[in-house]
Structure I
């Protein structure tokens, strides 16, 4: 993959570190106010504290960054206005909700190198309780913290100071994004939990397209709804809509975003099995222990010999999977050629996104921002 070298022809106010600082400052101010209100009402202080710790523990702020990038693609110039920054910050708060609940569903112990919210709350509320009781309490408390993050993401959006016209334009996009990612997560849970997906679910996954009813097609459909639309397309749409973008701009952004979002998730699937935990912030055992129904695994099972497939089936989804067994699973996946096939799919989608970007009616400077993001999305190691 060769990155484009076209330089922006006009300056953009888009220092990524500065943008992240603006987003983080907005979230910090919001949570400080919530903590002060909770203290005045004698509400548990750990709720805002654990959410603040989670939000400040890392994260690339991809969705807020893409929201602001979308604003530039639709003609936004100069310093980012405060309402825009707060609307972008609401995407990060919504993402916190998704991740907190996702970690509960996956029974993950770490995220970004630190305990997940449900593990942190279990430790906080241990106080002599039996370990199982503390774990149940931590899980229940984390679900509620995630629910608060969902409610507060909506509050951030509605108190951002957007005009009536801006709210009218972006609310349907927020609603669509939330629905899409929930369905994507739901379908992911079903596909991971069942060795054979029921025919009715296959139809839902693939929009009734029987040609996509195989495990690879189902995994790609999940990838589109859980990641491509949620992580790339909708944040770009929301930012562009806040700048008054018309349908042609949104269509052009979709053509770029969907293949790139799939490439982003395919890279994530590889990192989930082969990544360095010191860089990814989570064990390389989690996806294997959960038996995640990824494109990588689906391709491995499709091209495995009968003995390889049988052995892989015995390893995937084992909560007690050891490092040695994980190495065995990785060896089988590699031997089937699944890694090379996924790398080829990443390259194909990356190149498709850049072709659409080259044909899009965007200013060169805006296209340059999107090209930079494409490069970082597919080449990342964390």
Structure II
């Protein structure tokens, strides 16, 4: 184990699959059960599959008004799962040596939606609204405040690559010696703005999303929070490499040939010091939109060929936007723990009808397993504006 290795010491996850790690791992690796459910909560009269968090969230009444949002309540729910490990790290390293780097794309936009609706009805914003609730940096401020840490605290907001880039930034803070430990990950919550926006782009499916299928026709939206404690202290899973790139191709469409995606994946492999043949499993960005799946399948086939196991977990959780990179990192983390000695793989839920225009990939069916622990996994996150990120995780023990 190299002294420079960055480890993911603990992981918290709250998503449509549940709010407790063991239950989520069971649904992910054994049951292959989707967490999506039909709802018209943000699209009245037009139900769609959504990955909603259904459990009760912590109270936010005691927070400063600017920090009161459902997004931050979800962040608190995740924070509670790993609070003992975080408190131990703060005691070991000191509050000034612990940072917070998160990703989000919605923050407290839903609070602003509610407030504006009230203003339309009554002519005045409600007393319980503060513009700070929708600040992108709110969740990092909240986590730093709750933990009492004074290291760097900031947020990435680059749409669907936000929290993958947050993990890369957190690792750089440790490598540079700025921090000894970082709380990193992402949180995003459903809101009318997101649902309406993706609907306007004709990117939302009215049925369960169908990644890589010839019949794919759009995404299912979701919400989640995923947090990690990251440090140099050895643990079961390491963040071995990361790669980032920018296509500059189009504001909302990827480079059709996946040039930027290939750069991100190559750089992640290079930073990890491994070849493409070392990867056991790839968590695809896999949105089930026509252009994303075409681009990504071409990029993956060009680098890895057709033998490596792949899946998109978005039919399980929904596309959690700014939290997606961290959520899918957490799913990889769960699959790489000692509790999965047979290397059961996150399943790819779809109709099984491949698109003949795309390269054939080795799709992990429900129940698929390696027959041994997963050694290296790669996770992709691609966003509007051609913002690409790839992460490599490894079991180095």
Structure III
């Protein structure tokens, strides 16, 4: 098989690397990809992610068997609909189904209709009306931009002053190009990420993971796209996972079928275990990042054959590693997420060659044949251990050997597993 992966980050590197491990796969292309992927034999394609006609032309000219979509924006914009109209095979939800991530209001409507547990909320488009509502609420409270914000459009306001600043940035300054916010009750509890392959009304769950969104140790500092993750999550019981599948994931798939917009693809559910049981924080319609980089290495089944079966609406047989723990830590540019340092010189690609199965490159580019940073999150390194302490010791020792100037990373990724 020849496979095309759309995207360029660490998530897409992890996906493409898993595909190329398959004996059934001859070539894996990533569009636009990044230079770091070449260490795994993945071929980057110099076509812009918005150039769908260029993509379909490439697919036909290179006899690509099927395409896998990594990031959310093309899915929300309807890339799978476009490919199918061109009679090309692609894996991912339709534009209508991708509203689960693209519109928080739509997601809430789905949850309400299917009696899926989530936070109470109100939606606002007017700053003054929202501010008046806030003056009558208890704190902390959650304010979300109703749209895509790269994991950063959520503010947990501790008091009215913080809430006012958040409302102003969202509705007046339109920080994330949004004209609507959701104001939700604050849910307290342990968060985890539950991802699943969905084929209409059939659900094939993956092992749960937990990521760390805050920039600094102890879950302090601004929200980021994620500073690291680990899988599985020992402090969350199997009973809770089963309850989450039965009361959240399966009803979501069933409700989408009921609405005539069946979901096929990867469904990511951000779940929080409250005193009243698991509740939904958010949906994503693709693999999470950095969760993918620690979940996929634990898949023992041939990943390419799994997707091939799902594309034919056949049931895949999924086998996962059940022993130990896999830990991933993001190396980011100083100043991330607000103002990351640009063009940081990194070790040469050849220096990373020995780590080809332990590193997923995200924001990197080649300048004058030198590898430099091209974004806030530069790469994620990951390693497995018999338990969290073992994984941390092994991984942080490895990271220290490859430290680059003007970068930082959290030294406590996975610490919540040690609190159980």
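Match the computed value -23000 of helix-only ellipticity at 222 nm (-39500 (n - 2.57) for each DSSP H run of 4 or more, over all residues; to 500) to one of the structures I, II, III, and report its label.
Numbers: I: -23000; II: -9000; III: -7000.
Label of the originating structure: I.
Comparing structures I, II, III by distance in nm of label points 7 Å out along Cα→Cβ at positions 126 and 270, which one has the largest value?
The maximum falls on structure II.
Tell me which structure, out of I, II, III, gives 2.8 once distance in nm of label points 7 Å out along Cα→Cβ at positions 70 and 334 is calculated.
The structure behind it is III.
For which of I, II, III does Cα extents along the principal axes in Å, calculated from the coordinates, equal 59, 53, 40?
II
Computed from the coordinates by the stated procedures, all read-outs in this text should not be read as laboratory data. The structure presented is a predicted model; accordingly, all values stated were derived computationally and were not measured. Cβ atoms are built from the backbone, for glycine too; each structure is taken alone.
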